[in-house]
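Participant: Have a look at these structures, which come just after this line.
No value in this document is a laboratory result; all are computed from the given coordinates. Because the structure is predicted, anything quoted here is derived from the model rather than measured.
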Structure I
Amino acid sequence: MPATPSKIGRPSKSNRNPDEVKTEILAAAMKEFSQHGLRATSTEAIAHRAHVTKAMIHYYFKSKEGLYRAVLENQFSGLLTPERQEEFTHNSPEQALANFIQQVLRNASSQPDIHTLLALEAIQNQGLYYKELEVGQLVYGTLSCILERGVEAGVFRPLNPQHMAVNILGTILFYFISQGNLQHFFQEREISAQDMIEEHTTEAIAFIMAGVLRAY
């Protein structure tokens, strides 16, 4: 007897691994939130993109806000691991700064939607959920500590670590935040190609080092 349409194709979500379902919901939510922000995104749209029911989203994440928090946590979970932070502490300030830039750029290129999501978070929520996750302390705090060590060691010029941290992250991340615009500047090349990312990383490190190293 031929299979009925309901038994053909993809297995139902209820019969699949919960971790797999959660991963797909997070991926769908990331796309929707990065396009519309928290306020304008509906759970219906996320459910439709993830091929699940609204009830399943509420089962796993309790609310749209809970899912939004989970998306942010998921995006930043691997950015600065304890091992990586330990490495920044023990390396020389110059090497730690170069490694930090490479790590942030690597994360940025692998998660292109995070930049528009954070822009919408700042505009719509004034950084409320960003603050809850203490991401600022994780990223800006780590970078500020590297800069402070460099100043104390005499290898970096006198500078304000907090302001310089903002300037550094702005320098390296603008490339990803404005990819849609910059693609028209690099007309003959694909801006998200790996060789372009590597070139940007090299130029960013050289530019930032020239700005922070003490002139002897």
Structure II
Amino acid sequence: MSGLRLMLVRHGETESNVRLALDTVPPGPPLTDEGFRQAERLGEDLAVEPVTAVYASRALRAQLTAAPVAARHDLDVEVLDGVHEVFVGDLEGASDLASLARFAEVYAQWQEGDLGRAFPGGESGRQVVDRFLSVIDKLKTLHRTGTVVLVSHGAALRLVGGCLAENVTGSLANATHLPNTGRIVMSEDDAATSGWRCLEWTGHEISV
């Protein structure tokens, strides 16, 4: 097992989170006051980590969450394409129960392996996984040791986490909510078929 760890972090709270609204198009809203507090606590929690790089998606909320982590390690936040939230198309901005149920239905099918299913006017699971894993492959070539922090979005991270590490099942990834500033920690592992093993999933114990 190499010394590289990849820490996938969900952004802090936004008003869209409070309203349970599907908000997926960058740059999106900033953090709430509580979201800023969550970001500061994240920076404090990771102050002792050997962080070598801090990345964020194009969404403002991801960049604001990443900033305290980067500051603790005297680093800049590097903004990446390809790691934004799942684009939900016609469901964008919706918060009604029917739309949320439609989202949950499609998302559950992705986690069951049907990545070809797409949201109306939006992305398929395959598109999300392909764009996201392409970025992770690039990060893997750039960094060999230490901890790389990537601040992104809940639905995308849960989907990718379930695809990236063989010790995370789709049913676990679908059922296990990732709270604001929740973390999925991956370790590069040459013995694993995927090349990665999950060490930590916020709120759930992972068998390694």
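Participant: Which structure, out of I, II, was relative contact order in percent (Cα under 8 Å, 6 or more apart) derived from, given a value of 19?
Facilitator: Going label by label, the one that fits is I.
Participant: OK, next. Out of I, II, which structure matches 20.9, 84 when Rg and Dmax of the Cα atoms in Å is calculated?
Facilitator: Here the read-out was taken from I.
Participant: Kindly point out which one of I, II the value -21500 was derived from, the read-out being helix-only ellipticity at 222 nm (-39500 (n - 2.57) for each DSSP H run of 4 or more, over all residues; to 500).
Facilitator: Label of the originating structure: I.
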